[in-house]
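Presented below are the structures under discussion, each in the form of C-alpha cells.
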Structure 1
Amino acid sequence: MNRDKFFDSLWKQYISVTPKAMGIQALLRRHGEEVINDHVAFRTFDIQGFGLETVTDLLAEIGYERFDSYMFPDKHLRAHAYLVPSDHDAPKIFFSELVRAKLDSDSQAIIEEITSPLTGELTLKNLAGAYLFKRPTLEQYSRLSDTSEYAGWLSTMGYQANHFTVNVNRLRSLDSIDEVVDLLVTNQYQLNHVGGVIKGTPSDLLVQASTLADQIRFEFEDGLESEIPSCFYEFAYRFTDPTGQPFQGFVPNSANAIFESTDRQP
C-alpha cells in the first residue's frame, strides 16, 4: 500500500464515523478554503506485535521516521511522532499506546480478555478501520472507561484514525486559529474546552483546538447497545522555530487535553 492509498482509506473510514468532519470541510470550502491535513493520530495497547515498536517499522513501509517521543503519566500513555523526511507536505502521524501495567488489576484483566483474539502483527490495512478485539460487555466498557477513557474508546473503536487535523497555516481567508474557532462556534460545532478552547500559546510554537467526538451506536458483547464517542476533528497552527522553520512536534500539555475529545459526555 502506498502513502496516498493509505490516507485515502483512513479518510473513508474516518468520515463514516465522524460526519461532522465532512460538514466542517464543506463549511471551510464555502469560505474558499482548500483543506490540508496536518496530522492524523492512532491509539493502541502495549501488546507485542501491536505496540509502538511494531508501529515504527510498520510506518517505515510508507516512508515515515520517528522524530520525537512523549510521555503522559496521568493517562498512562506514551507516544511517538513520525514524519516523512523527504516530503514536508506529508501529514505527520502521532501514535500513542496505553501502558497496561499502570492500570488496576480489574482493568488489566478486561483488556487481556478483549485483546485475546490478537495474533501476528499490526498492519497498515488494520489501521484503516479494523476491529480486531473481542467486544466488551457494556459493564466491562463502563468499568474500563471509568479507569481510562482512552482504554474505553479503544476497546470499542479499534484501529482507525482517531482524528484528522486541519492545517490552519495553509488556510487562505482565515488567518488564525481564533478565526477558525469563531467560525465553528458560529456554526454551532461543539468544541473541547479542556485546558481552554485554544490549547497552547505562541511560545509553545503550536496552538490547537478540537471538536468533541461524534457519537455512534455500538452493540456490546452482551447484546446491549449504547451511544459511544467515535472520532473528532482537530485544528492546528504552527509557529516558526529558531531556525525559521515551522515547528513540527507536539506539545504534551496540549495533547493531554486533546485526548479528552473522545471522553464520554455527561
Structure 2
Amino acid sequence: MAAWAAFGAGIIIMIAPDIKSAIEHLRRLIDASNVILPFTGAGISTECGIPDFRSPGGLWSKNQPIPFDAFISSQEMRDEAWRRRFVLEESFAKAQPGRGHLALASLYRAGKVPALVTQNIDNLHQASGIAAGDVVELHGNTTYALCLDCSARYALSWVKQKFDPHERAPDCPDCGGFIKTATISFGQSMPAEAMRRAEKLTAACDLFLAIGSSLVVWPAAGFPLMAKRNGAGLVIINREPTEFDGIADLVVRDDIGDVLGAFISH
C-alpha cells in the first residue's frame, strides 16, 4: 500500500513508500484508465545519457542559456549557440530510448496512450516507436534546424559543415534568415498548435502521468492542474518534490526507469 505523508498546513501527500508499492499502485491506476496522457520532462532521458539542464550540475549551471532576443540580435550569440550544440552532439546522437520511453511506447501500442506531451527536445519518444505525429513537443526538437524566416528545414550535418571552417553560424541560403535548432529558447513564443493540442489531450484524459518534470516551467506546468480539475487521476514520478505533489493521487520518488520498466511489453 502507498503511504500517507503529512506536511505543513495540513497537506496530505500519498507517496509510495517503496518501488514495489509504487508499481502495484500505478498498475491499478493504469488498468482502471481508458485514456492516459504522459507528460515527460528531462528526468526520463537522463539514463539515456542526455544531460539535464536545470538540476544542480546541469548544463545551465555551467553556461547560462542564450535568450531568443540575443540569438536574433547578435552573430556572436548565434555562433556561440551552435558551438554549444555541437559540443553536445555526441550525447544526443548516441542516445537510445530508455526504459521509461519503452514503457510509454508499450502503453501507446496497447491503445491506452493516444498521444504524448513532452518538454524534451531529444526525439527519443519518436525513436521508441511512438509516431512523430503523436508526440506533442512543447519545447521543440534539437535533432534538426529551421530557418526562422522561411521555415526551411536543415540537417545538423549541413549546419556543421557550414559552421566548422570559421565557427560562424550560417544563414539560410534560400532567404537569408537565421538558422536555429528547432527548439524553443527563453523569450521565444511557445508553439501555439502544440499548446492547443496539449490542452485538448489534457482535457480528454482520465489519467495524467507527469514523469521526470520539475513542473516549474509555465505555462506547460499548468497541465497537471488542468487534468486534475477535469477529474483525471494524477501521478507524479520525479526524484524531487514538485509543487503539485499535494494534489496527486500518487507520488513516486524512485528511479523512473526502475518504476516504468515494469510496464514494458515485448
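Taking FRET efficiency 1/(1 + (r/R0)^6) of positions 14 and 70 (r between Cβ atoms, R0 = 25 Å, to 0.05) as the measure, the highest value among 1, 2 is held by 1.
With log10 I(q)/I(0) by the Debye sum over Cα atoms at q = 0.16, 0.21, 0.26 Å⁻¹, for residues 158-221 alone derived from the coordinates and found to be -0.76, -0.95, -1.23, which of 1, 2 does the value describe? Considering all the candidates, the number was obtained from 2. Which structure, out of 1, 2, was relative contact order in percent (Cα under 8 Å, 6 or more apart) calculated from, if the result is 26? Computing relative contact order in percent (Cα under 8 Å, 6 or more apart) on every structure in 1, 2 gives 26 only for 2. Tell me which structure, out of 1, 2, gives 13.5 once mean count of other Cβ atoms within 10 Å over residues 30-37 is calculated. Clearly, the read-out refers to 1.
Work out the source of 0.05 here, i.e. which of 1, 2 gives that when FRET efficiency 1/(1 + (r/R0)^6) of positions 126 and 182 (r between Cβ atoms, R0 = 25 Å, to 0.05) is computed.
1
Starting from the value 2.1: which structure in 1, 2 was distance in nm of label points 7 Å out along Cα→Cβ at positions 150 and 166 calculated from?
Details: 1: 2.7; 2: 2.1.
That value comes from structure 2.
No value in this document is a laboratory result; all are computed from the given coordinates. Keep in mind it's a predicted model, so treat the numbers as computed, not measured. Cβ atoms are built from the backbone, for glycine too; each structure is taken alone.
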